[in-house]
1. If Rg and Dmax of the Cα atoms in Å, for residues 389-468 alone is computed to be 12.9, 39, which of I, II is the source?
2. To test your reading of the models, identify which of I, II gives 111, 83, 54 for Cα extents along the principal axes in Å when calculated.
3. Using FRET efficiency 1/(1 + (r/R0)^6) of positions 397 and 509 (r between Cβ atoms, R0 = 35 Å, to 0.05) as the calculated read-out, with 0.75 as its value, let me know the right label among I, II.
4. Using distance in nm of label points 7 Å out along Cα→Cβ at positions 413 and 501, single out the structure from I, II with the greatest value.
5. Here helix-only ellipticity at 222 nm (-39500 (n - 2.57) for each DSSP H run of 4 or more, over all residues; to 500) has been calculated and equals -5000, so which of I, II was it run on?
6. Quick check: 5.2 is what I get for distance in nm of label points 7 Å out along Cα→Cβ at positions 53 and 621, calculated from one of I, II. Which structure matches?
Structure I
Amino acid sequence: MKRKLLLLVLMPCILAAQSKKDDSRVSLALTGISDSLQRDAHAIYHLDEGIVEVAGPGKYTFKVHQVITILNSDGNYLLDQHHGINKFRKLDDIEIRVYNQFGAESNKYKKKDFVTTAAYDGISLVTDDKVMSLRVPAPGYPCKLDVEYTVKVSSFVMLPSWYIQSPGVSVELSRYLVKVPDDMEIRWLAKDIDIEPVISNKNSVLNYLWEIKNLKAKKREEGAGGFVKSPTILTAANQFEYDGYRGQAKEWKDLGLWYNELVKNTNQLSDGYKAEIRKLVQGAESDKEKLRILYEYLQKNFRYVSIQLGIGGFKPFPADFVHEKKYGDCKALSNYMQACLDAVNIKSYSAWINAGADRAPVNPNFPYDGFNHQILCVPLNRDTIWLECTSNKSDFAQLGNFTENRYALLLTENGGILVHTPLSKANHNKFAASTEIVVNEDGTGITETTLHTSGEYKSEQLALSEENSDMQKYYFINHMGFPNPDEFELTFGQKTPNLFTTKVKMNIEKINDFKAGNKMFLKPRIYKLWSAKLPASDGRNEAFLFECPFEKTDTTIFKIPAGFKSEVLPQSKDLKCQFANYTTRYWYDAGKNAIYSTAKLTLTQYNIPAAKYAEIKKFFDDVLMDETQKIVIKKE
């Protein structure tokens, strides 16, 4: 969605926004900074102030002022100044002053020094958004920035969010002031911080002021993703206007009613196109079967293309247009699928959602536009089916980690309704490997591995199947831990609702880990069942996110050369903790002169609370340690 592109562009700026010079202005000399504010910090915000002046629904001015000491090169991202602009958002003025470590001004920049380019979010083909950018050279470290700018906005759904602190940053003074006509009261939510505004009324203008001082820096904790604790003030006007479309935002229902007006007449197919859709499902015996047929038709025949022009961040292309052109973005494809289902008398609802593998859910108690994606919900008699309409790799009725386990706003004829998307279980994301290894007397070998995958692992293999051979080989060696082969043959099965099959055949010059006299030492598997070393658990305050719950199994058969026999097998293991378990078994079949190795690793919960992280950390450290065991075969 277009509105999220602006947020991504503006994040480096609004992480520390601010206002006019006044009595609170901090001296630009680099002396007198307390040790507590410097500890664990790469930057200090001496002043972090923003003033939002709302003129009425759809119009506000945002004045920001920041005074920042950048202590070292880890804070050099703050030297990159980016401002997203479009037809509704203009950068009115900006001034940046740079001071060296002695407090002397080394450079000054104005609006004319910025370069304006088309915004690119990695997915949109065409967009109205542009980015004004400036890379400020550092005069050395420490250095100081004094930044002031004014943004004028002529359409909005949400007021700016105020990001008080990010990891590695300390704050001397943060101040956020929202001025709004007293007939346009706002709502607010303090996230990850306990702070209330001081509210006053002057000349029929309500003033909401948040102020906080002396926040010490917190270390960045690896693996927290979008669940990281980030002190933020969310604000929303009860009345808003976007491109002439007025709406309210007191309740989730209100946002849905506004959207209904926006998309009116876009989600109906013409009679001729309806007839084409009905012909596709002739003979289907149930609504679920019709749904599957139409979803597979969408996946096979339509492309995801993001075109964000005008109000394109919210309003989809008409269903007839999508039917003709065979492309659309998330809104357009979901809207089109809804129209197709309506043509065969199946009720469905588009749904806004905040997509991303590590995204935290929106707060259900604070109605606001915290979404960046659109999917489709189909409530059947005995089940509710969720469809990801932009993917040609997703299985029918499976969302995956991009949109699962979070709140979605159903856009019904009666307005918005907040519901929870389902959470996948470990057996939804299967990775099952079986390998046969022929070990030659000289240590060379031939291997053949068959992978059966589902869920996230299936999507990964499907994506890999579309890459070139060099990238495929790189993936198996560098990501999965296969040895570098002399010969490499890879084949992929067909995409079906069942497990996806990948086969890997390799000739390997050195199948053994090492030799010692008449003995060969072999790894228990040809690849790494688990290879990630989790970050330290000491002082952990943030949740840790895995990609998804999963179930990984492996069976490996070593056919050892004539004249060799098994001498040492690894000890079998049974490891358990609250959220995971791991088992291995090894045995030797003398009649077949073969060694068998089996393993199973299951993670039942992907979001690990900070209080439980030490337990899961130890578990996976033990798994890594077990992976270092060796099979020893000896020549008789």
Structure II
Amino acid sequence: MSPISPQIMERFARLPRMAGETWQGGLLRMPAWIEKGPDGKPYRPWAGFWVSLRTGLVHMKMEPECGAHEPHLALEALLEFGLNKKVGGCRPARLEVRDEELGVYLVRALGDEQLTFTVSEDLRAVRQLLAQFGEHMGRVPLPPNAMDAPGVTVERMRAFATAAKNFFLGALWRYLMDEDLIYVEAPAVESGLRHFTVLGAAGQVFGLGFFGDLEDFEAVHAERDPRAYAEGRDRWAVWFLPIQDVPFGDVDLWEDHGLPVAADQAYPVALQFGPKAKAVRPDAKVLAYLEGLLLALGKTSEREIDQGRWTHQVQTHEGLREFTFSIPALLEPLDAPPAPGKSGIPDRRIMERVLTEVERYMARSGIHDLDEANKAIQSRFSGRIDDIPSAAETPLEKAQELVYRAFDARGRRRTQLARRALELSADCADAYVVLAEQASDPETVRNLYAQGVAAGERALGPRMFEEQAGHFWGMVQTRPYMRARFGLACCLEDLGQVDEAIGHYRELLRLNPNDNQGVRDVLLPALLLAGRDAEAGTLLSQYEDDPSAVWQYGWALWAFRRDGDSQLARERLRGALRGNRHVPRYLTGKAEWPGPLPGSYALGSEEEAVICADELGDAWRRTPGAEHWLNAVKPKRKSPARRRR
């Protein structure tokens, strides 16, 4: 029942009717999101919304609670619009609504036989005003809706949504990374839609990213920064997004017409964007191509990918179409030498191959004179690493040789080389490390690292652990095991198995107190978060001379947790501030680093501050009063020199 009183209805009936006055509106979803509804999910509120086509004035009345958008809400908004002299002050002669049932309800409720209404699917004035409202709320221009593009219909969008759902459920990112450039050999299509990569292996952005050509892909990949993709030329993309990140017109389309969707976080949005041009939605022709592309990829298997070239016929909205794909990098034989001049920063683990070959050569050459050995090494091991001949003899040595190539490879080729290595020797720990780095499922990653640890233990044997504890990493053959165990520890911590992870971290430091892997930088935050402050203090003392920001700010936090705002804690914090003054801004969230974490840093730099905040941020935030204390303590200033007479 409507809560509207008879008195309000009578007052409205006495208002003058303005000839030619048309009000457009009704019950509408607003272009805004409420983060948590009754079921814990975000929802869009409804409102009674009216706009005068004569004056352009607007009035709306929001629903009082989620789901309270009965027809009387539109009636209440209409009455308030007319009775408000500043915006209305009259009765309309005609209404324009999207729903005939609502129009009939309003005329009957008002008892106004002279009021007429028309039904229109597109209330243009309302649509434009809601778009402006949405841009104002989001503070950025909204991308156009899918239905705004030429030739796009509801049924075309239904076909596209079905294809997108099949692609998402196929989850090709289990096998491919954004380093695997796929080429569409057929059908013929514009260059901007012929090269693409599958997104999703990192578990953050899912979909397809298109490139203009191979050179465009290599240029973006060399940057190693996601911003390079967005800031380059105009590019097409298909993204899978949570519903609150989708254009509001698309949301209406999915909800009004029940289009299929794979998951709550997987609403497909296809668009072209660039550094200057506005976003463009695909017209009917491009949408049909993307539909077929997604259908063909949704049918693609891991075996077909490893072949390097495959073909699928699919039934699209426009009929039967055939797609042929290739991954040029996988068409090369697996034993082909790596191509010279590959873009990007080389994996530093490849350098171990040189050390391994030097050790083999010296062990087998019988050279004992130091000068002679140096001359032999310089003549034999200079030039490109790939040109150094391999002296691998055992199955494990040959498997490790393949892994060195995998370190230098990209995308799916790394997986292929690692699997071939395990065919040669199941004791190749680094092969499991590579496979773990390529995997995305946390449980799969943990199991692969665990298999790598077991393989390393078999390869090294118990005697190595007994005799060389404290000197690991100094011997190249121990490093695959150390990498696998460090990866396992980090994975366990991510899965919430903190105590088990800490045990692995401690054992790594026992085997290699020099800590070439930086284990202490992740062990310290883990101990602090676990409340094991005594152990954290012992660890800090063990590496007391470490000048890094992680260590200095770790000292300060530990001292504050133990004694509060003590003299020692202040001295520790001031020392940390002198070492790197940028850290507090990132620890407290006052500054954010654009793009991924830095790959390297210098002491005292902003890059170091970002890494420090990433490592220690949770421990600082979870320590009561620590952030306030961090902002309150200032570094001591040097006293100005006294002027001499």
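1. The value was obtained from structure II.
2. The read-out comes from structure II.
3. Considering all the candidates, the number was obtained from II.
4. I
5. I
6. II
Readers should treat all values here as calculations from the given coordinates under stated rules, not as data from a laboratory. Everything quoted here is computed from the prediction, not taken from an experiment. Cβ atoms are built from the backbone, for glycine too; each structure is taken alone.
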